[in-house]
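K.L.:
Given below, in the form of structure tokens, are the structures.
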Structure 1
Amino acid sequence: MASRSRDVTVNFALSVASAVLLILIFPRFNFTWLAPVALIPMLAACSREASWKRRFFLGWAAGFVFWFGVCYWIEFVLDIHGGLGPWGGWATFALFATLKGLHLAVFATLAGILIHRSWAIPGIAALWTGLERTHGPLGFAWLDLGNAGIDMPVAMRLAPVVGVYGLSFLFAMLACAVTLVILRRPRRELAWLLPALVALALPPRPALSRGNERALVVQPNVDSEMNWTVPSLQNLEQRLAVLSQAGGLSLIVWPEVPAPFYPSDPAFREYTAQIATRSRTYFLFGAVAYTPAKEPLNSAVMLDPSGAPIDRYDKIKLVPFGEFVPPPFGWVNRITREIGDFVPGNRIVVFPIRDHRLSAFICYESAFPDLVRQFARNGAEVLFNLSNDGYFGFSAAREQHLSLVRMRAAENRRWILRATNDGITAAVDPAGRVKERLQPFEELGSVMRYDYVRDQTFYTRFGDWFAWTCLALSLAASFTGRGRPATRSQAALAPESR
């Protein structure tokens, strides 16, 4: 009995160790070199544990720790901006982490089956990758394992072909291979690593480029908790008008701003039209529009140099708690101050600009690779991310968010100019490199360079076929076939399974 209890304790410690390693690879720690080994402790625990119920618990615990550690800033948002206070913020966030932990619970449950197959390496990598793809459809998407590879030149060759999920697959393969070595499995099983060498044959990242086009990107640094009055709004509009004075540019860009900017308001329409006409340039800005039923929309509006509206994009992927309250969390206050939940848009919009085309995606949408690629697939030659990260405070969420945008640029080989309310405002090149970034928490306007790119990557054209295929094959493999017999060394590692 004591031996059994000790084994359970060791397996629990191993699973939590993987969660800690996964936390360490992302901002604020950025120990990205841990990405290929982060899953090793959990896989070792799965190989030792014969009971699927205990593996489920081990994965759930690890998932809770991971989401609690990476997205700790959600508590701050709920506490300060959601008005729940410390107790309500921590309790709600703990429930959130508990629910998100179920993904790792499923992974650990099935990985314990696949680890004993002769094709464990591709099987486990496919399982991890496929489950990552389900985060968005099942409530909340953020950082994938592959995001840790954003500054790895060879690994990043996969991004334009299979997206961030290709990097996740690669890192999971490497972790599984090391685990098999520890378990003293036959060396022939490591041959599954050979296809990974295809990354060396893929085109390298695009060369450094200065960019020939220029856009004025404004960072207004507006207090997210401002109580708006007529004088305070007029003061903001005057400051923004000063920051937006420019000539000879392709575009003026304002971010998503926590201010009552409504395109339906005649005075605001006249104000924004004057900015476009004075500068004789195109003007892209964030605002709150409404459906015919008076439901709020988080929108990006484009004006031409005459001040006339070209089109409007309405945000499709809304932020849980920020723009709507998920059904299981009915007691939580929305962070935004609009009356009623926001509603999602339903169309991809590409704005014409002279002989070119561009698109804007809004804030949290950067966490959805398949959504962002649709703008490029529909003809956008440059992308803009309009965001308000003011609700994140001084947390690592700002750097995490920038990391997401960088991966979207690399997947689609597009420049992305990121306009934010108070940081991190940045220009990202088609390789995902940050070419310029503004100092956060300052009221600034900066001319940023970019280029138009028309070529489409394989990922842009075909999307997440790889991730969905991984999910289907790994689930099928988990419930078919026979496992290989445990070796003597495995039995030594897993006495409870004998």
Structure 2
Amino acid sequence: MRAENGDSMQPRLGQALLFIAATGLARPALAAETADTRASGLVLLDYQSIPIRGYPSIDLAGVHVLNQFNDWLYGGVGAHAPLFKGEYGGFMSFDATLHAQADVAGRLFADGGVSFGGGGGGNSIAQSRTISGSGAFIKGYAGLGWHFDDFSAGLNVSHIRFTQSVISGTQLDFVVEVPFSWSVGAYSSAGHPGARAGADAKPDDDTLMFGLDNFIQVKPKGTFKGTIDLADVQFNHFVTDNTYAFVEGSVGYRGLPIYNQLLGGVGYRTQIAPRVALYSQVAVGSGGYDPQEFDTGPGLLVYPKVFGEYRLSDHVGLALSAGMLFAPRGTSRNVTVGAALNYHLSAGAATGDGVYDGYRIDVFQQTELHPKIGDRTQGAIKLLTTQIDDVLGENVYVPIQASIAYSRFLGYPGYGEALTGLGLQTTHSADQPLQGFAQLVAGINVHGVITKPAIGVNYAFSDRLALYAQVGKTYSVNVAHLYPERYRFDTTNVGLGLTYRFSLPGA
């Protein structure tokens, strides 16, 4: 498949950002780290309304989590989704962002940045092709803001453009920044004993939930009347003993396989017995599908839910859930039931073993080379991928991977993957820059279940920063006939990017 002019921009941009990050971030991190430090970052929330030629405007709300690398440079990942305008439920984009910020005078600061990534959506496949183009987008912004006591707010001028699309506009972008920090150790400390947190340290039971959800429609008005089966991932961060904030992402694998949603909210845990807890939470976000089939209107969703958990061990629990998801500006109303496997990240802290837990955040460009889909072969699929590795021991880790395409898949934008599994790695040494790994992850793409075995290396620029490279295969898995024969998937994939590595001290 011949690449059109707009498509070539994204690989060059990705390579440029990779070079900037590798050269600009490695320098301050070269010194060996022997003690815990405070790492800092920003949660950046923004809102903008973008005119579209020939269509109603689309409003995009964004959330980005950015790590602070030095006095003025931040980097991270995020997403945009619509809320109130038009009928764009299900439109969503994901990106990698570099953000620069410096104080000007007093509490006044200037900022600017660039994001690149992929996504798409619309109220039909034809409209999605028109407004999302290839699925690739670039966003640049600059402006001024003001530091308040606990947060910052500002106004940027933003330009966002989807390649080969009618979305290309310059508009005002309202921004809110919330700073955060945490105690972090050297990556080389992972798996080793460390100083335990003091008795007055804040309790922490952060949790990753891997679930299957079922949306049972109530008096559906769209043309699709059936049940939607979804796979979802939720991260809970406890801010007090029993109150937590969370973010959740879901994608359909049966019923409406391209349905997607991204939500955030707050919840409360009630401990019923030593191993039994009841959780109640409410989330707000965006999601949907073609509004003619499943009507979430412009995308705004509200999702109250309760679930009960039984702890099998310090780290692992099983949960059953029930809730009600509805679209305030659409007609969709759904009763939800589901089950989840919960992994408690901070169980070590609860037992007081004082061992550092290692983590890696991998952000890389991934290309699926000439995939065979059914009896067809199409051009390369270009993906922006984020993977989080939870290092369980010297040689074992759990990877969680999410990808979004910034090129078309079978002629339309919006291809995505969500996977998790198990990885093996060579023993890390502070004196050896290379660390090899092999992993097997499984999950879903837009048509069903896939698996991706891969091998690769991390090459350390410093204790915290490393080059990430991998090569692997992608296969569809016809489990219980969940993958249509005409979309059977087979391809080789290669990836190149950056890894941010650290450890968290136990208590």
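Derivation of every value follows stated rules applied to the coordinates shown; laboratory data play no part. Predicted model, so just to flag it, every value in this text is computed and none were measured. Cβ atoms are built from the backbone, for glycine too; each structure is taken alone.
K.L.:
Where does the value 2.8 come from, among 1, 2, when distance in nm of label points 7 Å out along Cα→Cβ at positions 216 and 400 is the thing being computed?
P.N.:
The value was obtained from structure 2.
K.L.:
Once mean count of other Cβ atoms within 10 Å over residues 152-159 is calculated for every structure in 1, 2, which label goes with the largest value?
P.N.:
1
K.L.:
Let me ask something else. Ranked by mean count of other Cβ atoms within 10 Å over residues 160-167, which of 1, 2 sits at the highest value?
P.N.:
Top value of mean count of other Cβ atoms within 10 Å over residues 160-167 goes to structure 1.
K.L.:
Can you spot which of 1, 2 the value 4.2 was calculated from, given it is distance in nm of label points 7 Å out along Cα→Cβ at positions 48 and 392?
P.N.:
Going through each structure in turn, the value belongs to 2.
K.L.:
Same structure, new question: Match the computed value -12500 of helix-only ellipticity at 222 nm (-39500 (n - 2.57) for each DSSP H run of 4 or more, over all residues; to 500) to one of the structures 1, 2, and report its label.
P.N.:
Of the options listed, only 1 reproduces it.
K.L.:
Which one of 1, 2 has FRET efficiency 1/(1 + (r/R0)^6) of positions 40 and 240 (r between Cβ atoms, R0 = 35 Å, to 0.05), as calculated from the coordinates, equal to 0.95?
P.N.:
Computing FRET efficiency 1/(1 + (r/R0)^6) of positions 40 and 240 (r between Cβ atoms, R0 = 35 Å, to 0.05) on every structure in 1, 2 gives 0.95 only for 2.
K.L.:
Here Cα extents along the principal axes in Å has been calculated and equals 79, 52, 38, so which of 1, 2 was it run on?
P.N.:
Here the read-out was taken from 1.
K.L.:
So, one more: So if we calculate relative contact order in percent (Cα under 8 Å, 6 or more apart) for every structure here (1, 2), which label has the highest result?
P.N.:
Top value of relative contact order in percent (Cα under 8 Å, 6 or more apart), among 1, 2, belongs to structure 1.
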